[in-house]
Structure I
Amino acid sequence: MKLKPILFLLLFFSAFLFAPAALAQLPLRPRVIVFVHGLHGDRNSFRAANGSYWPDLVRTDPHFAFSDVVIAEYPTPDSNGTSTSTQLAELLFTSLKKQHVWEHTEVVFLAHSLGGILIEEMLLKHPAEAARVRFIVSYGTPHEGSTVARIASLYDKDPLLNDLSDTNDNTFLTTLENNWRSNAAVNSIHRFCAYETQDTMPESGLGRYFKARARVVSYFSATYGCDVTTPPQAITADHLNLVRPSGRDADAYQFFLLAYRNNPVLEARAATRTTITDGFKATCDQTNSNSDLLVPIALNASINEKLISATASWIHTADMRDVYPNPPLVTHVDNNGVAHIQYSFTGPSKLLYVCISTAHASLKVDFNILSQVPLREPGN
């Protein structure tokens, strides 16, 4: 049976009009894992000799069920590049914006070599986006420079090689680390580090500038400035194969999984808790006032509870007059759980010069609290 021409056209165009729209509207997961390659690399830098591709291993691993995966790229030709680290960091930021990375609630980075340097430079320039970053796991990132890069700069005028050099006058790396440590917008971001334990073949990567095997990034350079709470991870691989795990059992993969598990996705939850304080009194014509009454609420540090705001009111009142402000004014709150309250009221007037009653009230304070509750993913 043949379809009528109009019906055929409707079915044909609906395949293009509706299917892509449905894909475009897929909701973002709470977290995104961003893979960032190193010098002279590209998205294939994460592919092992057996064909295993790290981003795909993560995409299909239930341990990362709450995370999207993005592979970032930036231009870094094999020789005679012209871009500086600062320029590439801005290109990286723009690329991630196009890939909707900054629309996620949380961002984590898996960086190889130069990629870790570019990430830090980028986040320093964009503090609003840096606030979304939970941690960075870097593999062979030369935080103190590389001897191989220094020697290679004699043959190749790529400015990146000067940025990565281990010379004593490398102000780029020194300034980058000093700025990171002194900047409150980024210095709370965890930095976990892994390092190579094998020399790179002379024909591979920067090693082509040598006639012998060479350690591209030393242990000290790869681990400088990283979190001391998580020991750096030794990877039995050369510089290029650091980020090419052959499977999920590989040390490189397991190290990232450990960092991920120890820093789970957090879900923001709002709650209101109330305290009632009794005993506010004032005898006849007496004024009871306080311009900065401190009312605390206990916060649970294990779920990062923070006091966002508070409101106050009088309850169980009797014989109060000249109440100002009414209701009591919460002037401000502290993150550690203290509301600052201003109030004033006066007791009743005397009746025939005799005080026959006393004003009394209870103060009710509603605390609006935001917490971050760790979510357990299906695989964890």
Structure II
Amino acid sequence: MRVVVQTDDRLGPAMAGSALRAWELARAVTAAGHTVRIMAAAGSSPVTDAGPAPEDHVEPGWAQAVISPPWNLSPSQFTASSLLIIDGVTPLLAELSVLPGTRQVLRRRRTAAARVPFASACADVILVASEAQANWWRTRIDRPVTILKLPFGVSEQPTPERCEVPEVASERQLVLWWGGVWPWLDLDTLLAAIRLLNDPAMSLVVPTAPRPGGNTASLTSAALDESRVRHGLDESQVIGLSSWIPYTDRHRLLNRAAVLAVLHHPGREAELSFRTRALDGVWANIPLLLSEGGEVARLTRKNNWGEVVPVHNPETTAAALERLLDPARQNLHREALAGTVDAWRWPALARPLVDWLAAPQRIERSSQTRAFIRAAARLIRPQLEIHPS
């Protein structure tokens, strides 16, 4: 089958989660014997020598199936004859609802919300990462669409041996905040917890580089310094990472980390989230420190991958961090992570999609007129799509 995998993110040696997901899905579908092309944002380049090279255009009519988030599909792709596989893993509308209401964000909310009725009317398959995401889509679908669980995965490659990080003294334990610091995430509680812990042998590393394909960072080095000073921490305790690490080199930092931490604020984004950045901790065998809420926090508790703490609670977070930095506790979590990692490798996760593509079943589409009416309503009131209407 001829398959297009599509992302509005930039592919390349350095890339963020949505581009990485598109690339790994493309590789998995290619390995199953399909002919795959991958469409990505301008400025994309090959990730490695293996896997399809990104393109900015695929001629209409070439694809027999399209795999894409709904947010970047064109109107013609919704009505085309190709099978439509909606990748619904990123809760974009919930994320956008937390961002400041600039003109650009408001426009993005409207256009993203307006695509949901078309996705609901035209999709043959919807990919989700959790039951919460599946329920979100079910409230918007009035036809028997197949929903497949296909969350974020980890590399097939074993993690190489540990490398030193020049900014962090070799005798210090490294706590890694992996990824950007977006408005729905809660770095302040972690900084307050570190202050309470007052461990002179621990350093927190926080990326401050712009996201690949973007011009601004989610948290600048200056803003990180300001937060550090506000919490009474010194420069050796909080260190900014000013360059985005290429995908194939990320082990150089991951393997040095004792803990991978991602905390968030409560809300709809947390409920629908699947913390993709935490999966690098599963791959690299790093104990996790997460806030309550979302699928990865549930999995962390179930599989003993680390500690899950209440939101906005520095005292509990400090106690959890102290436990995670204890070598004996670290070893217990690392053993649990090592015992589950194979189930999270991309080829294993992609099996439901690969099996469906081997014998696809087209679902009769709903009325386009009704989809247009619903889309028009969302252009006026995009908040209708954040919670069920």
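Any read-out appearing in this document is the output of simple, stated calculations on the displayed coordinates, not a laboratory observation. Everything numeric here is computed off the predicted structure, so don't read it as measured data. Cβ atoms are built from the backbone, for glycine too; each structure is taken alone.
To test your reading of the models, identify which of I, II gives 21.8 for Kirkwood radius over Cα pairs in Å when calculated. Let's see the in-between values first.
Working: I: 25.0; II: 21.8.
Computed on structure II.
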Hey, mean count of other Cβ atoms within 10 Å over residues 270-277 derived from one of I, II reads 22.9; which structure? II
For relative contact order in percent (Cα under 8 Å, 6 or more apart), structure among I, II ranking highest is II
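Computing helix-only ellipticity at 222 nm (-39500 (n - 2.57) for each DSSP H run of 4 or more, over all residues; to 500) gives -11500 for which of I, II?
Working: I: -7000; II: -11500.
It must be structure II, since only it matches.
Quick check on the output: 0.70 is FRET efficiency 1/(1 + (r/R0)^6) of positions 150 and 326 (r between Cβ atoms, R0 = 41 Å, to 0.05), derived from one of I, II. Which one produced it? Numbers along the way, then the final one.
Values: I: 0.05; II: 0.70.
It traces back to II.
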With distance in nm of label points 7 Å out along Cα→Cβ at positions 102 and 126 as the yardstick, tell me which of I, II scores highest. II
